[in-house]
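A.B. asks: Before anything else, here is the set of structures, which you'll find just below.
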Structure I
Amino acid sequence: MAKNFIVTGRPGIGKTTCLRKVAEILTSRGIVVGGMLTLEVREAGVRKGFEIVDLLSNARGVLASVELKSGPRIGRYTVNVRDLEGVGVNAIYAAVDKASVVIIDEIGPMELLSPKFKEAVMAALDSKRPVAASIHERAGKDPYGKSILSRGDVELVELSFANRDRVPVEIARKIANLLAS
């Protein structure tokens with residue numbers, strides 16, 4: 001039986017929104033949820049980058065920005081590995097230690113630049129805590145992504161316009177049931 005729920009789908013389909021809703025539903029039931037969300041940063045309607053938010057501490061950092069001058073690049077964004085590790089990786093480990101559920105948004109090209117991030121994701125998936133995560137739609141082409149998707153304890157959910165409103169409720173229900181058993 002799956003204890004780790006991985007949401008995938010095309011960019012902009014609502015993976016982050018799905019995980020945020022899962023966290024809200026579980027929190028409203030008194031369940032402690034930790035981990036990280038990656039939120040878009042927009043200025044005048046134009047995406048300028050991404051922010052990392054630690055769900056337990058509310059610490060924030062810059063994952064990537066068009067304005068950063070040094071670091072690895074993915075498309076038009078420069079990735080801030082220091083904040084990814086200082087906020088995101090720490091958020092995952094804190095959730096494994098202190099929360100009942102771990103949220104990881106997103107296992108994608110930017111985050112996979114960090115070996116520490118990869119280690120934290122595996123530690124969460126291997127822990128006793130249920131994990132709800134999002135993964136880039138092309139993750140199966142990467143050996144690391146393939147290793148996650150091929151785990152026996154993972155349920156992969158493809159998000160679409162048709163199911164994106166019900167998926168967070170279904171995942172939250174499954175996680176709540178796991179925690180109750």
Structure II
Amino acid sequence: MAGALVVYESVVGDARRVAMAVAHGLCSRLEVDVACAREAPMLLPADVRLLVVGGPAHAFGMPRPATREGAVRDHAAVIPDVPFGLHEWLGAVRLPRGTQAAAFDTRTDLPVLLTTLDHAARTEETLLRRLGATLAAPAEHFLIADVAGPLVDGEEDRARRWGQALAELVAPHRIPVRG
């Protein structure tokens with residue numbers, strides 16, 4: 001059966017909340033697994049039809065060891081594995097041929113100049129393409145109120161709807177319910 005995998009990195013919890021909401025939307029048409037980057041498989045199973053990845057925007061890009069260390073130091077973030085996150089996972093994972101993918105990030109919406117320079121989801125998309133994935137949809141950006149969160153009201157619902165829209169793109173027929 002075709003399935004989906006959502007792999008995320010979360011520093012203060014907002015990207016995890018988005019990942020879970022996206023998974024909730026995906027499960028309307030696909031079997032879904034969710035994993036943080038440090039626990040995600042390094043070789044995706046052949047039945048993974050859609051890979052969704054996402055994490056926070058950090059210092060104009062994806063989190064790296066130095067920015068994770070800064071988050072621990074400056075924002076009391078709890079990060080179990082500072083050297084390894086989504087960027088490192090995307091550098092090591094192997095995807096089956098024909099995998100479709102999508103990316104998201106969490107970010108503030110102010111100041112506008114910094115938002116336009118922010119490349120987290122764009123970098124995720126670049127890394128996915130290098131792995132041979134086909135992008136199912138453009139990256140999505142979910143807003144947080146401040147550097148340490150929380151998500152802006154309505155963003156979890158929007159993430160759920162985005163997940164549902166992704167599921168409809170890659171699996172136009174619903175999963176039959178057995179019972």
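A.B. asks: Consider the structures I, II: one of them gives 11.2 for Kirkwood radius over Cα pairs in Å, for residues 96-135 alone as calculated from the coordinates. Say which.
C.D. replies: The value was obtained from structure II.
A.B. asks: Still on this structure, please answer the following. One of I, II was used to compute distance in nm of label points 7 Å out along Cα→Cβ at positions 120 and 152, and the answer was 1.4. Which one was it?
C.D. replies: On the way: I: 2.9; II: 1.4.
Matching structure: II.
A.B. asks: Something else about it: A value of 12.9, 35 was derived for Rg and Dmax of the Cα atoms in Å, for residues 104-167 alone; which structure in I, II was it taken from?
C.D. replies: Clearly, the read-out refers to II.
Read-outs: derived from the displayed coordinates by stated rules, not from any lab. Fair warning: this is a prediction, and the values are worked out from it, not measured in the lab. Cβ atoms are built from the backbone, for glycine too; each structure is taken alone.
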